[in-house]
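Peer 1: Input: structures, listed below.
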Structure I
Amino acid sequence: MTQTQVLVPAVSTDDGAVSAEPAGSAPRIIGVGTAVPAFSYSQEELLDVFRIEDPRVRSVFLNSAIERRFLNLPPKLPDGARRMETQGELLEKHRTHGIEMGARALQSCLKQAEADLDDVSYLCCVTSTGFLTPGFSALVIRELGLRHECSRLDVVGMGCNAGLNGLSAVAGWSRAHPGRLAVMLCIEACSAAYVFDGTMRTSVVNSLFGDGSSAVAVLADPEDRREGPTILKFASCIVPEAIDAMRYDWDDKEGKFSFFLDQEVPYVVGAHAEIIIDRLLAGTDLRRSDISHWIIHSGGKKVIDSVMVNLNLTRRDVRHTTSVLRDYGNLSSGSFLFSYSGLVDEGVVNPGDYGVLMTMGPGSTIETALIQWRPGDESRSR
């Protein structure tokens with residue numbers, strides 16, 4: 001299949017089969033927005049802030065392919081050290097900074113989508129860095145004054161893959177409600193989920209994650225001419241035997257939740273990358289070589305390298321993924337939208353191009369989506 005041909009939008013089934021639907025009724029991405037905290041830190045600065053001298057831990061920070069991360073650090077003590085926050089304080093950080101970042105990301109997204117707050121009919125909020133009831137969807141609706149009849153969904157605790165789980169729900173709602181705007185908002189205050197106990201377990205997590213929020217606007221409307229790729233299909237893969245490879249545990253000693261990342265995670269993801277991409281492309285007549293744009297979750301240097309090797313991708317293919325890791329760290333569920341935003345800003349997308357979105361996280365799970373920029377679309381520059 002050549003790059004100028006158009007794949008008829010489809011509704012996918014669990015077995016990978018697809019059924020055609022009218023092109024205009026398929027959901028399209030018409031806007032994206034991102035937001036981060038006011039302060040960023042280099043890995044060297046963070047080692048100094050937390051007075052980390054252990055050479056093993058320093059090596060983890062300095063060999064992470066991360067240069068800077070945006071974080072809301074704990075408050076300072078009189079001697080300049082950082083006070084360790086209680087679980088209650090971390091949850092308040094999750095709430096306060098999450099609402100603030102989320103509001104900015106949503107407003108930025110709507111600006112690019114040429115839409116207003118009153119246009120939002122469905123809001124899906126995704127997070128894994130804390131637990132709130134009511135969730136972020138209700139809190140953001142109140143904060144920004146969205147319509148009270150706005151339908152909503154909160155996706156909590158699914159981890160780094162959850163952005164595509166949420167996008168799947170948003171695309172489904174959009175398809176069922178043509179002409180009405182749906183938004184997914186990822187809010188990840190990862191600094192609200194940190195434990196500092198000097199162990200390698202927590203040091204790996206502390207060296208990797210950053211705070212950030214991202215939003216994407218989706219619309220199914222055959223009469224609307226706003227630019228953006230059509231969402232064609234989703235495919236999922238869970239690896240039950242690796243269900244404990246990424247998880248939150250309760251740390252009795254610290255009185256906090258503590259995240260765990262198994263060192264085998266990159267290889268588990270890599271070993272299943274081909275399987276899930278083959279499933280995504282099944283029934284479409286597309287080959288991997290037909291994919292022009294790869295938007296992959298910035299899960300970490302080893303994860304990215306493993307996916308590259310197993311899918312035979314180039315450094316250029318993952319340039320936005322690696323740049324997000326370098327400049328922001330792992331932003332959990334919203335990372336892939338930061339990469340997508342980088343692609344949009346680059347202005348290299350051509351009409352008819354295909355793209356693959358890929359996220360991975362606890363389960364262990366890999367989520368994917370196939371998108372296509374329709375003929376007549378040009379890459380939007382902001």
Structure II
Amino acid sequence: MKLLTIIGARPQFIKAAAVSRAIRQHNEDSGPLTKLDEVVVHTGQHYDRNMSAVFFEEMEIQEPDYSLDIHDSSHGAMTGRMLAKIEEVLLNEKPDTVLVYGDTNTTLAGALAAAKLHIPVAHVEAGLRSFNRKMPEEINRVMADHLASVLFCPTDAAVKNLAAEGISQGKPGVAVVRTGDVMLDAALYYSKKSAGRASLFAPESPWRKKLEDAKDRKGFALATVHRAENTDDPERLEGIFAALGQIASDMPVVLPLHPRTRKMLAAGNSKGLGNHTNLWMLEPVGYFDMLELLKNCCLVLTDSGGLQKEAFFFKKPCVTLRDETEWVELVENRANVLAGACARTIVEAANTMLKRKVDFDMPLYGSGQAGLLMAKTLSS
């Protein structure tokens with residue numbers, strides 16, 4: 001059976017690495033079950049080496065069979081160009097199923113191209129909802145779910161969201177499978193390798209002593225800011241960086257800086273940045289470095305969906321720099337708090353989470369076997 005996997009952004013590389021590894025294991029152990037022949041397409045949505053190529057190298061993902069090199073466009077232009085190029089690949093490869101991940105423009109273009117050619121679509125991370133249609137990610141994930149015939153849900157809430165929209169097990173031509181979260185698969189597997197392969201913590205790294213000294217004192221916070229709703233709104237960006245500056249007056253804040261955020265800061269879109277010596281802004285980091293930062297920090301502040309979960313995997317309290325989240329179970333179980341972009345609210349939330357007792361042993365995201373369940377489902 002030919003499976004065509006379409007990826008283009010950092011979180012998709014991480015998820016696809018876990019699923020591709022599970023596919024290889026499935027093919028070795030499948031017995032009478034159908035083996036999966038995977039073809040990988042990289043749209044190029046994340047094209048910077050630190051956002052793309054380094055993940056293929058570190059995570060031992062097979063080189064893409066197709067690299068479309070589509071980036072640096074508006075949402076509509078990017079999605080349209082991807083749609084045309086992916087359609088060419090599908091007509092050439094004639095896969096049995098197309099596998100898409102998450103909620104990016106790559107996700108929507110892949111699902112739409114396949115659906116128009118009547119090729120079944122499988123969607124990883126199906127059923128997530130922020131219920132904010134102003135977010136492009138929300139549009140992408142809703143559309144992908146309604147185009148998909150196999151929906152891999154990471155949580156019970158995701159299954160319920162789909163049912164509320166008329167997508168449920170038993171509907172003709174649709175399979176809804178509660179798999180757990182494939183990012184947990186990745187975190188469990190790669191965290192065993194990250195200590196020896198994280199460049200920030202290598203003996204020769206100038207950051208190693210700074211990070212270790214910070215950890216030995218009061219600890220350090222790990223922050224990421226990249227969503228357009230924050231970076232493209234000067235008022236929100238100013239509020240977030242004002243808060244990071246205040247937190248940095250108490251403990252170092254490590255901030256791997258997304259290219260979009262760096263561009264907006266360089267354009268003067270955050271008056272709140274100031275000159276904070278303890279706000280350590282780095283270039284984007286690879287997955288192993290991020291895992292080691294997560295292991296060693298004491299607090300996470302982020303507008304990333306994936307990092308909210310990874311904070312939970314590594315038992316770190318999280319402050320989400322958004323007004324809503326699709327990972328509602330983290331908020332409901334007090335492992336995460338929504339703080340928006342108001343400086344005062346973010347600082348208060350950070351102080352609260354540093355003191356809060358959280359049960360990080362709750363099995364919210366499965367047992368780390370999501371990839372194998374996906375492989376078995378696709379081959380059946």
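Peer 1: Upon calculation of distance in nm of label points 7 Å out along Cα→Cβ at positions 188 and 316 from the atomic coordinates, which of the structures I, II produces 2.1?
Peer 2: Computed on structure II.
Peer 1: Quick check for you: by relative contact order in percent (Cα under 8 Å, 6 or more apart), which of I, II is greatest?
Peer 2: I
Peer 1: Name the one structure among I, II that FRET efficiency 1/(1 + (r/R0)^6) of positions 212 and 348 (r between Cβ atoms, R0 = 25 Å, to 0.05) of 0.30 was derived from.
Peer 2: Answer by label: II.
Peer 1: For distance in nm of label points 7 Å out along Cα→Cβ at positions 28 and 44, find whichever of I, II sits highest and give me its label.
Peer 2: I
Peer 1: So helix-only ellipticity at 222 nm (-39500 (n - 2.57) for each DSSP H run of 4 or more, over all residues; to 500), computed for just one structure, reads -10000; which one of I, II is that?
Peer 2: The correct label is I.
Throughout, read-outs are computed from the coordinates displayed, never taken from laboratory work. Predicted, not measured: the structure shown is a model, and the values here were computed from it. Cβ atoms are built from the backbone, for glycine too; each structure is taken alone.
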